[in-house]
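Just so it is clear, none of the values below were taken in a lab; they were calculated from the coordinates. Since we're looking at a predicted model, the values are computed, not measured. Cβ atoms are built from the backbone, for glycine too; each structure is taken alone.
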Structure P
Amino acid sequence: MDIHVVQPGDTLYRLAQQYGVPMERLIQDNQLPDPSQLVVGQTIVIQYPELTHTVQAGDSLYSIARMHGTTAAQLLRNNPGLQGRDLICPGQVIVVRYGVPPQGTLSVNAYAYPTIDRDLLRATLPYLSLLTPFTYRFDGDDLIPLRDEPLVNAALQSRVAPVLHLSNLDENERFSGELAHELLEDEDDQKELIEEIIRTADRRGYRWVDVDFELVLAEDARAYARFLARLRRALAPSGRPLIAALAPKTSASQPGRLYEGIDYRLIAQSVDFALLMTYEWGNLASPPMAVAPLPQVRQVVEYALTEFTPSQLFLGVPNYGYDWTLPFREGGRAKSLNNVEAVRLAWNRRTAIRYDESAQSPWFRYVDDRGAEHEVWFEDARSIQAKAQLALDYGLYGLGVWNLDRPFPQGWVVINAMTDIRSEM
């Protein structure tokens with residue numbers, strides 16, 4: 001795999017000639033909405049097939065996979081133009097294998113709202129080991145229902161393990177330390193809630209459980225770890241692993257409401273896996289900066305590895321960016337946008353995309369119709385490559401993508417090129 005950064009005067013036809021790859025493959029691998037609209041600084045992923053199969057009458061992805069000793073899911077990953085469908089026709093060329101083998105194995109988890117576009121879900125499921133519908137909430141010892149059946153069923157049909165996600169979001173959709181506190185001080189409520197989690201997992205077909213309590217009170221750090229350990233023991237007979245999603249700490253004593261109730265050492269002993277939520281440095285209320293600058297991400301991983309084993313850890317990966325109005329003022333709010341929208345915005349505003357080598361993140365500035373200057377930070381093939389490489393270099397168990405609801409075809413192509421995506425089914 002090569003990642004080409006578009007230069008002035010580049011065209012897709014010229015890139016196809018330069019790299020010796022059919023232009024149609026560049027369009028499909030990068031899912032370019034308009035191949036004529038290349039932005040200076042935009043990334044184009046170049047892949048080199050080593051083995052292809054020309055479809056014959058009667059072929060299916062499953063028969064082709066058996067013929068070549070691979071899986072239908074891998075064929076879907078290698079051919080993003082299929083959009084997750086086993087719809088092929090005679091004469092069509094299917095990529096069976098690329099020339100450079102993966103660098104290692106990772107599990108890939110992604111979070112999705114029940115409202116996710118079904119075509120987007122279908123196109124992305126082949127790249128996943130785990131799918132986590134967001135989110136079950138609770139009130140005392142009661143789980144609040146979630147319309148998760150379509151997502152769970154789609155995951156199971158694609159042999160992707162569904163994960164039951166439990167959070168301490170309150171009725172206003174905000175993380176509540178007080179809501180968590182009420183549960184953590186009432187062992188009877190914990191017992192009944194855990195029993196309801198297991199009943200729901202059995203009924204729906206969930207294979208894993210993920211607990212994401214944020215803004216846990218400092219005084220509840222030990223109680224939270226005990227709750228996780230209690231839940232893990234209850235899940236053990238069914239063989240369901242437990243993940244905890246954790247604020248991105250860089251030291252045990254890190255101050256702040258986001259961190260003080262999360263004790264990495266205690267939690268490492270209480271769960272099977274942890275997701276490091278290594279994003280949101282750049283956020284809705286912050287000054288303009290990368291959402292997940294690599295030096296800060298690395299610092300979190302290195303601290304986490306003092307308490308967890310590498311095989312316990314998922315690295316959080318953001319699938320979005322932000323658009324800030326300049327000059328930045330305290331109290332201002334950025335606008336969230338997806339990575340495809342960011343490139344389209346750069347095209348519409350006739351501005352070049354730049355790349356911060358330290359943060360390993362793309363960004364650009366533009367002026368809107370009212371004359372206000374903006375700064376945009378987002379993710380591209382280079383930034384995803386850097387994050388996946390970090391996970392591989394440290395021997396982590398996997399990646400956790402927040403979230404699946406935004407399209408980012410190029411990111412999935414990069415992950416597939418770099419890693420052998422582990423099956424959890």
Structure Q
Amino acid sequence: MAKRSAVAWAIVAGLLCGAAKPEPATDYAALFERIWTRVDQNYYDPGFHGVDWQEAGRRYRAQLRQVRDDAAFKALVARMLGELKSSHTSLSAPSKSGDQRRGIGARFELVDGVQTAVDVSSLSPAWRHGLRPGDQLLGSPDDLPGPLGSSAEVAIRDCAGGERRLNVERVAMGWPPEHPGWRWTRYTPRSGLAVGYLRVDRFDDGAAALADQAMSELADTQALIVDLRRNSGGNTSALRLASYFMPAGETPVLGLFARPYLQKLGHAPSADEVRAGPKVVGAYTDEAVFKAVSEHGGAAVFHSDALDGRRYAGRVLVLIDHETASSGEGFAWVLRLHTPARFIGRASAGELLSGERFALGQGWNLTVPVHGLWGADGRDFADRPVQPDQAVAWTREDYCSGRDPDLEAAMRAASAVPEAAK
């Protein structure tokens with residue numbers, strides 16, 4: 001009797017504590033329809049970049065019978081979204097999905113013909129195990145991702161030429177990015193020359209105030225290096241910083257156009273149509289941007305700020321690389337078209353569109369580009385990279401020695417500021 005009571009109480013306790021229920025199986029067919037419909041209703045280009053979206057839906061819908069797990073479903077959707085050839089198109093699975101694969105907290109690129117560690121987070125197990133920038137990966141970086149908490153066997157040749165095998169735990173890191181993501185300082189190499197350095201990792205809500213603070217403290221420098229390398233984007237707060245380098249007055253610089261406006265227009269907007277679009281000044285948060293576009297029927301033309309005589313008078317040098325993306329590229333394009341700023345580094349990512357994230361239920365999320373971007377000259381900025389004026393190629397030795405060839409090139413250019421500009 002006592003034994004039965006103990007068992008009974010154990011069962012009751014489990015019920016009262018809310019025993020964990022298994023997650024319901026994903027209905028991939030229903031999820032597919034939600035994804036297809038979201039794109040159909042929200043993708044910014046009425047012509048879907050030349051893709052017959054109805055036909056694409058039929059073609060990929062027919063392949064659903066082969067899907068058995070989240071990984072296969074994500075791969076199927078990725079192929080369908082890939083036909084649009086647009087950035088800001090992605091599907092993310094729930095955090096508990098078996099498809100969640102993690103890396104080791106290091107980034108590898110092909111340098112001097114070999115896979116080279118170009119960035120290793122000091123927070124990562126990879127760093128603790130001794131992986132450093134410049135180390136050569138003796139294998140494929142595609143083999144490194146895997147389940148969270150599992151280990152990756154990493155064979156490397158270090159900068160001294162020695163070979164080692166590391167057993168490195170896989171971790172989740174990198175998002176959200178560091179905040180506020182801005183830092184600045186000044187460098188005085190000689191009397192009469194002060195060089196400002198401003199690093200911007202993202203243009204998020206709050207960036208406009210940081211731009212004002214940075215430019216107030218760097219206003220009396222004779223040259224300014226704006227470092228946009230690995231800038232992953234943000235919003236139109238980038239225009240606040242850009243305004244410090246532009247001609248006086250409120251100048252139309254960037255048009256954001258959604259499907260309703262573009263459908264009504266019937267063609268890509270011309271320079272005159274961009275400049276005549278609904279004027280918006282000072283919309284520097286995600287909410288303000290989407291509100292401005294919505295209130296004007298799917299169109300908003302963002303202008304620079306007047307700034308009342310606070311414009312920067314020195315030389316501007318901008319560092320970019322293939323990870324300068326989205327709003328970082330928007331900032332770069334604005335300076336390219338409206339200022340004499342000089343660009344140093346490598347071509348930007350070519351990922352310039354305005355995306356929105358849609359919750360699909362059960363932890364699934366879809367990102368879709370909902371606004372196209374046009375310049376005041378009628379130029380379509382969609383996923384168009386910015387090319388550097390001075391290209392800089394890195395070597396493995398640069399990474400091993402801790403050199404920064406981009407910054408060195410910018411410092412040489414800053415040091416060449418003529419006496420008349422000081």
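When Cα extents along the principal axes in Å, for residues 134-173 alone is computed across structures P, Q, the figure 31, 16, 16 traces back to Q.
Out of P, Q, choose the structure whose coordinates give FRET efficiency 1/(1 + (r/R0)^6) of positions 78 and 414 (r between Cβ atoms, R0 = 30 Å, to 0.05) equal to 1.00 when calculated.
On the way: P: 1.00; Q: 0.10.
This figure was derived from P.
Figure out for me which of the structures P, Q the number 145 belongs to, where volume of the Cα convex hull per residue in Å³ was derived from the coordinates. Label of the source structure: P.
One of P, Q was used to compute distance in nm of label points 7 Å out along Cα→Cβ at positions 158 and 262, and the answer was 2.7. Which one was it? Don't skip to the end; give the middle numbers.
Values: P: 2.7; Q: 5.2.
Attributed to the structure labelled P.
Which structure, out of P, Q, was distance in nm of label points 7 Å out along Cα→Cβ at positions 110 and 214 calculated from, if the result is 3.3?
Working: P: 2.0; Q: 3.3.
Traced to structure Q.
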